[in-house]
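**Q** Alright, structures below, take your time with them.
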Structure P
Amino acid sequence: MGRTVIIAQARMSSTRLPGKVLLDLGGKPVIERVIDRAARARRADAVWVATSTDPSDDVLAAHLASIGIPYVRGSLDDVMSRYCDAAAASGADTIVRVTCDCPLIDPAIIDATMDAFSAAPEVDYCSNSLVRTYPIGMDTEVFSRRVLERALAEAAQPHEREHVTPYLYQHPELFRLRNAKAPGWAVWPQLRLTLDEPADLEIIRAVVAALGPDAGLGEIVAFLRRSPELVALNSGVPHRYAHWGPLDHRCEN
């Protein structure tokens with residue numbers, strides 16, 4: 001896989017929960033919780049943040065600089081180009097894409113997705129959400145810098161540039177795809193552990209207050225299965241999927 005870099009995208013101008021990446025979560029901003037967790041993935045060589053040059057992200061860039069987190073700034077809307085800039089700046093051969101609205105992401109699941117990417121037969125793109133089995137908020141994608149640079153040259157649709165990877169997984173005739181499936185104990189695709197709405201923040205803060213900021217998905221799932229009142233807090237929040245149509249017949253599991 002060469003040099004493997006986790007690149008976490010972040011911005012302050014989220015429409016549903018503005019400034020969410022700097023909201024407090026157990027004594028640290030959300031973005032630091034994401035970085036702390038991602039940094040514990042054993043197969044990654046570094047963690048970088050890709051944010052934008054929009055003035056709204058000046059405060060975010062200043063915060064990252066103050067705590068010594070490497071970052072790049074690029075286009076607000078063309079997030080694919082931002083990822084290419086981050087890959088170049090970090091010297092990445094392999095990119096692991098996560099987002100900074102997933103403050104409970106489990107480093108073991110990041111590692112499992114990287115393991116699936118590097119397993120034989122060789123693939124161009126691996127994700128644990130092509131066919132969703134993990135809870136929302138564990139989303140991890142792995143692909144090579146070479147493949148991303150090809151997508152940058154060929155992808156023309158705005159949604160392909162904004163969401164970074166649709167050009168890869170919507171063209172199985174061009175790219176070899178693999179889905180990383182959750183083990184049985186972790187299968188709960190309706191569970192929201194991502195941060196888009198105030199209700200999401202409430203359940204995530206409750207998890208951190210009960211289990212601490214470093215709990216793995218196994219602990220979180222066990223706790224929430226005993227706490228249906230917490231699960232109900234955001235069960236009605238719709239999830240915005242970036243891809244369209246069933247993908248289970250297009251990729252290896």
Structure Q
Amino acid sequence: MSASFGLDIAGMTDTGRVRSHNEDSIGWDLTRNLAVLADGMGGHCAGDVASKMAVDGVLREYRSVGSDSVDDKAAIARLLDHINDDIYRSAQADSDCSRMGTTLVMACLNGDHITVAHAGDSRVYRFRHGQIEQLTEDHSLVRQLIEQGTMTKEDAENSRYSNVITRALGVRVGCEIEINQYQVEIDDVYLLCSDGLSNKVSDESMRLLLDDSNGDWAQTGQALVDQANQAGGEDNISVVLAVVITTL
């Protein structure tokens with residue numbers, strides 16, 4: 001009998017060393033093999049409202065319909081478009097939440113493949129056979145400028161536009177979500193993170209910490225957060241580690 005796949009998930013979110021409150025949200029559902037992370041933005045602490053709405057919305061929708069019903073890309077896009085509109089309407093109805101929005105990354109395992117959806121500059125990495133690979137590309141202004149050849153990667157690191165994102169949930173009616181699917185292997189580690197981690201911890205440092213985990217993923221997640229804080233911790237820092245396991 002062939003093996004069935006599942007996810008073992010650990011995660012944590014940290015305010016960081018500079019900001020007074022945390023606008024990131026994380027969540028997961030082991031029964032649905034689902035992990036989700038969002039990094040909110042907006043005045044009057046509205047970013048945490050948007051990110052929580054996004055995470056809670058994804059978990060709620062998956063629990064109500066089941067992962068099999070939203071396994072195809074079109075269904076996931078509809079689900080996230082519905083959540084986008086909920087956030088947008090809330091922003092329009094409450095002046096304290098005006099212009100709020102959020103990035104989103106989510107990963108859901110179904111059968112032998114994992115579906116990754118994202119908007120904004122939160123990321124998903126895959127750690128496999130000792131190597132790390134960034135699966136998502138930032139939806140950001142600096143990335144567009146780099147692709148156009150008008151900015152170098154070195155210039156981008158210090159650009160005043162480094163935090164300008166080009167896609168997010170809740171900022172307008174309708175949203176553009178990037179969705180991709182990947183075949184999984186046992187012991188794959190899918191790292192979801194906000195830019196509070198990826199802006200401070202290099203890919204190689206992430207790789208070394210993941211390679212040294214010894215299967216203690218909660219401790220590894222904390223080590224990643226600690227390293228981002230040691231590098232300055234100017235932003236909120238969130239990490240979710242989803243590890244592919246066999247259930248049979």
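The numbers here are math on the coordinates, done by the rules we state, and not lab data. In this text, all values refer to a predicted model and were calculated from it rather than measured experimentally. Cβ atoms are built from the backbone, for glycine too; each structure is taken alone.
**Q** Comparing P, Q, where is mean count of other Cβ atoms within 10 Å over residues 12-19 highest? Present the calculation step by step, with values, prior to reporting the outcome.
**A** Details: P: 13.8; Q: 17.2.
Top value of mean count of other Cβ atoms within 10 Å over residues 12-19, among P, Q, belongs to structure Q.
**Q** If we compute relative contact order in percent (Cα under 8 Å, 6 or more apart) for structures P, Q, which one ends up with the highest value?
**A** Top value of relative contact order in percent (Cα under 8 Å, 6 or more apart), among P, Q, belongs to structure Q.
**Q** Moving on. Who wins on distance in nm of label points 7 Å out along Cα→Cβ at positions 20 and 188 among P, Q, i.e. which is largest?
**A** Q
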